[in-house]
Structure P
Amino acid sequence: MTASPDDGDTGLALCDARLDLAGRRLIGPLTFRLTEARIGIVGRNGSGKTTLLRLIAGLVAPTTGTVRVDGINPAGDRKAILSRLGILFQNPDHQILFPTVLEELAFGLRQKGYPQIAAETAVYTLLSTEGRTHWAGAATQTLSQGQRRYLCLLAVLLMEPDTILLDEPFAGLDLPTQSRLARRLAALPQRTVTITHDPAALAGCDRVIWLEGGLVRADGPARPVLDAFTAEMARIGEADADADLAG
C-alpha cells in the first residue's frame, strides 16, 4: 500500500526524515508517502504528532533526510507551498491576526497578489456560499471558539490548497459544533491529514499512522490501527503508569 518515497512527486513524502532539538531526537527517522484522500495520524500526548505536522508543513526543516509536498520542499520554498498546503491549528487564536472577518479572510489572498477589491469579492462569494455573509464586518474577537475555528478553515479554503493539515480540529468544541465541523471537513475535495489523540475522529480515514515516540508504531487501514491503538491506551491506563513521581 505504501509507495516508495522515490516514486513520482505526488502526495506528502518523507524519506529518512529526522528532527532533533537541543541534542534530543523528536521525530524519526521516518519514511513514507501519503497519497490517500483521508489520512489520520494518531498518538497520545507527547508522541510527536504536532511536531510531525510542523515538519510536513515546512514550519521546521528536518535535521536530516527530506520532506516533500507534491515534490516541493515546504521549508525551502514557502511561496510555492501556499497553493499546495493549508493548516488548521488546534488554537484558532494562533492563526487569527486581524480585527474583522473580512480583513482576516482577505489577508491570504492579498499575500498571493490579489488586488484588494478582487480579494474582498472572493471573500464575500465564499461567505455567501457558506451562509455566513453577515460575518463579514464582525469583529473576530466576538466569535465563539467554534466560529473562530470555522473562520480559520475558511481562510485556508480561500487559498485553494490541495492538502489541508488538521491539528486536533475538534478539541474544545461542544458536540453540535463538532458535528457541524465534521460534516464540512468530510465534504472537502482536498486531501486531509487529521492529527489527533482521539481514535473516534479518524474512523472514516482511508489510512492511519500511529505515532509513538516520534516513530511509526503502525500504519495501515483505519480499523486495525485504531483498534490496536485503543487497546494499548487501555492497557497503559489500567497500569496507572503516571503514579510514580519523577526522580
Structure Q
Amino acid sequence: MTTKLAYLLWPRTTLAPIGRRRVLLEDCAPKLLALGLAGLQMNIADDHATTPSPAPKPLFRKCFVAQVNLWVEDEAIRNDVENLLQQSGFDIAGYRVDEWLYTDYGENRHAKPRHWPDGERSPGILAVTLLFRPRGIPREEWMRRWFGWQSPMSEWMQPRARYVRNLVEAALTPGAPGCEGIVEEAWPSGEHVTNKRLFFGARNRFELIGHMAIMLKSVIAMLRLWNIMTVMMSEYFIKTPAAKA
C-alpha cells in the first residue's frame, strides 16, 4: 500500500517561473524517480501558469511556488527526497496526506478523460489551495462542512475538470504551516477562473449574485477569508501511481 506525501516549495533565491519549471522537471524529477517512487506529480507556478488567483493575497504568509506529490511504499525514503529538494534550492514543508479524489478528468461534463501521457503538462490551469481550520471549529465539524457541504455544492456550481482533497494527517518537516487540507482544483482554461459567470456557473447576472452568495456563506463557515492561500499552477503527472493509471 502506498502513502501520499505532499511537499510545498519556496525558493531560497529569486527564481523566475521558467527557472522553477526547468529545475523541477529537468533536474529534480529524474533524481526523484531514481529513488524508486511509486508515483510523482509536480504542480508548478511556472511560465505557463499566468492566470491570476481567484483568492485574495494572504496577509501574513509567503506563497509557495510548487507542490510536489509523491506516492511511496516506504516512508524511509523521505530523508533522500527532502535532501534532494533542499539541495535544489528550496525551503520545504512536508505533509502526510490522505487523498480523497472527488472528481477525476472525464467524470463530469467539463473535461474529457485524461488522454495525455506522463511528463506532459495537463491542459487548463490548476489551483492549489491551503486550508487552515479556524480554532473555534472542531476538526470533525470542519470536515463535515468541507466534505458534506462545500465539496458537493461547489461541484454542482463550478466548472471544475478535476477535484482532489488532501486531508493532512501529519506535518513532516519543522516549521511547516499548520494547514489541515490541501486542495487541487483543475479548470478547463484560465477563462473559467477569471470570468465570474463561468467560475460560478451562472447563466445571468441574477444567478451570478445568488451563486456568489451561496459560495461566500459556505466558505466563511469553514475558513477565514484572510487566511486562504491559493496558487495557480501548471499540473504535471510525472509518474502516475499504478492504482490511478
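Taking Rg/Rh (Cα atoms, Kirkwood Rh), for residues 63-102 alone from the coordinates of each of P, Q, which one would give 0.98? Checking each candidate, the match is Q.
Here the criterion is distance in nm of label points 7 Å out along Cα→Cβ at positions 79 and 111, and among P, Q the highest value is seen for Q. Computing distance in nm of label points 7 Å out along Cα→Cβ at positions 71 and 119 gives 1.9 for which of P, Q? Computing distance in nm of label points 7 Å out along Cα→Cβ at positions 71 and 119 on every structure in P, Q gives 1.9 only for Q.
Structures P, Q were shown, and helix-only ellipticity at 222 nm (-39500 (n - 2.57) for each DSSP H run of 4 or more, over all residues; to 500) at -6000 was computed from Q. Structures P, Q were compared on relative contact order in percent (Cα under 8 Å, 6 or more apart), and the highest value belongs to Q. With distance in nm of label points 7 Å out along Cα→Cβ at positions 55 and 151 derived from the coordinates and found to be 1.7, which of P, Q does the value describe? Checking each candidate, the match is Q. As an exercise: P(r) over Cα pairs in 5 Å bins from 0, in percent, calculated from one structure in P, Q, equals 1, 6, 13, 19, 20, 18, 12, 7, 2, 1, 0. Which structure is it? Answer by label: Q. Consider the structures P, Q: one of them gives 1.0 for distance in nm of label points 7 Å out along Cα→Cβ at positions 95 and 135 as calculated from the coordinates. Say which. The read-out was computed on structure P.
No lab work stands behind these numbers, since they all come straight from the coordinates. Worth saying up front: this structure is predicted, and the values here are computed from it rather than measured. Cβ atoms are built from the backbone, for glycine too; each structure is taken alone.
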